[in-house]
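Values in this text are rule-based calculations from the coordinates and carry no lab data. Computed from a predicted structure; not experimentally measured. Cβ atoms are built from the backbone, for glycine too; each structure is taken alone.
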Structure I
């Protein structure tokens, strides 16, 4: 069922495929290069903080750019924004792979993040264009299952490419995926925004729309859920390559399999989400996932305090957090945009912006506190797991709508 207007001109399978590929840009852009991060940092003569900036700077521009892409897509449609964004993404991916210095790599990664903002923002808005909030969570869950498959493959491919051909090859592989997405949008995607707003770019209208969105308690509740859940994931992404490759002395290929395991559990979480939603609804499903998050974060901290410093002491608790993320992510993203069928692009942009600003701040803190141990990872996961559970059991429980 669509959200009260004409049926989509694309098949349901094509819609889910497009959404999965657009959302899959996130793990492709981050996970493929993670096994290469220590090597490229060393080869380019960069510090650990500079190496982390290749990820956190990308997240910053990813978040900020959505504030621009969102209103543009509300005014001109999703398709032109996607074509422009994906073209820029492919160019930036090639530039990143060919970068000869850490400063140049950071610049290209910032451009890449800004371009990626168009794809992910539009994906969330497309769901609201076509579906009511309750069904949107189900469709988003299917698309994020596709993301999970992409994430399963990303890190192992990055690990193999890094081990065999070096870090340049790992980053170049990203441009191939971007080219595939660009071709699909150009050849098969049909416009979904049939409620374009002529006033979307008017500063006064835009300010009023944003003010209306940020005052909405449902938006704030689900945005808090996406922020806390995503920041937990970013904590792992920022710290895990150094913890597993340097502290635990894994090879890039072994680390790739670690990331595959996480991605597989996340994929299972998206399937679990689709089983829970019809039975319990959004709010109770999120509450169940909040308990899983808290179990994972507390277990990781308790094992560290007990002196258990092994890969399994991190990976098993992380499995609970990733399973929960597979529920929080689709429910949070669709729930935040749900109240705004007339301004889905702006709502999606604000949700993404807030998440990425929080992720950038998290990454900066972690980069400054990396001390050669697993402590920043363990502490970060513990803190975020508590915040996720509190958000699920209070804000979403009270203000979340289905």
Structure II
């Protein structure tokens, strides 16, 4: 049996292919059971995110063809359309790959932590579907331990590498507690949504989302228990904001110096942190001249992001060293599992011989035979049964010049070197 995986990700396949091979959450359970019922598959798990789809399994063969055929059938597509984009891994390469994925080393954003949660969800789904057993289940647990060690022993996740996250971290440095602050987010695109998500995770007190299209602002605000306003209502709410993040496609500035100055007066000069992530700018540059206003542009944050990304690359090298060690640890466990199976089989064989000899001895005792003779015969029979097969194999090894087997036997049975 072999640990086997195939997959595609953001670096190997375009979005059009990734979309077609993705598994929505509501069908993964059924898909897992279908994959697991394949004759050559004994364990299975599926990881499916916007950036990757990967199938993990324990299979009779190291050939990825069975997974390719199943994926094509299940996703109703031709193998020719996605095979040029897939990768496959077996055994030690798969162990390393899963660890790198869990640590964010294989992610679009180096070191991002979300993928670990997604892998844990994939594991839990497979557990609930009953498609995991000892080896693949143990590999997932080992992968999570490796990821935890990387997070603990390196700083790969400590430096923000998105401008949205950098903006939120900067806000945390300026304010003692985000739980007491109000954030006003202008726009409703991807950047603002990401900013809202980071603020929400950091326990922001209140979120106001302003957008030219109110329905978009309202839909986004609902996700984060926020409050939506139309862009025209901005002057009435600006003074409420301790944090302002703007990212729109407006060709002209939305906030000028005069409007911000009025808001500062209403706030009685309580500091306001402002981040302009738009190109062209949403906030006039002159706003940065105002006292009690901390204004940052996308360029200011991008410099930080670039430095932090380089720092993550350095930490990634340390992470790879940790993963090397973790791979060897799991391989050692797999090897020991092979020995355990042999031990179990050998013990079963010996117990069968014991039971057979004991049954005959008990039967003879019941018929009135001499107990001493029965015990002597039992000991003799057991000895012959236990050593017969090893002795026969050793004789065959000697006849075939297999001295390695003889040396191994002397070590296994701890025989004196005489």
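Values computed for the structure shown
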{"item": "Identity of the structure behind 5.4 (criterion: distance in nm of label points 7 Å out along Cα→Cβ at positions 193 and 249, calculated), options I, II", "result": "I"}
{"item": "For FRET efficiency 1/(1 + (r/R0)^6) of positions 337 and 353 (r between Cβ atoms, R0 = 25 Å, to 0.05) computed as 1.00, the structure of I, II it came from", "result": "I"}
{"item": "Computed 6.1 for distance in nm of label points 7 Å out along Cα→Cβ at positions 89 and 377 - originating structure among I, II", "result": "II"}
{"item": "Parent structure of the calculated result 25.8, given that mean count of other Cβ atoms within 10 Å over residues 25-32 is the read-out and I, II the choices", "result": "I"}
{"item": "Highest-scoring label, criterion being distance in nm of label points 7 Å out along Cα→Cβ at positions 281 and 369, among I, II", "result": "II"}
{"item": "Which of I, II leads on mean count of other Cβ atoms within 10 Å over residues 97-104, largest value", "result": "II"}
{"item": "Which of I, II leads on relative contact order in percent (Cα under 8 Å, 6 or more apart), largest value", "result": "I"}
{"item": "Origin of the value -19000, where helix-only ellipticity at 222 nm (-39500 (n - 2.57) for each DSSP H run of 4 or more, over all residues; to 500) was derived from one of I, II", "result": "II"}
{"item": "Of the structures I, II, the one that 3.6 was derived from, the read-out being distance in nm of label points 7 Å out along Cα→Cβ at positions 153 and 313", "result": "I"}
{"item": "Origin of the value 26.8, where Kirkwood radius over Cα pairs in Å was derived from one of I, II", "result": "II"}
{"item": "Ranking I, II by FRET efficiency 1/(1 + (r/R0)^6) of positions 49 and 201 (r between Cβ atoms, R0 = 35 Å, to 0.05), the structure that comes out highest", "result": "II"}
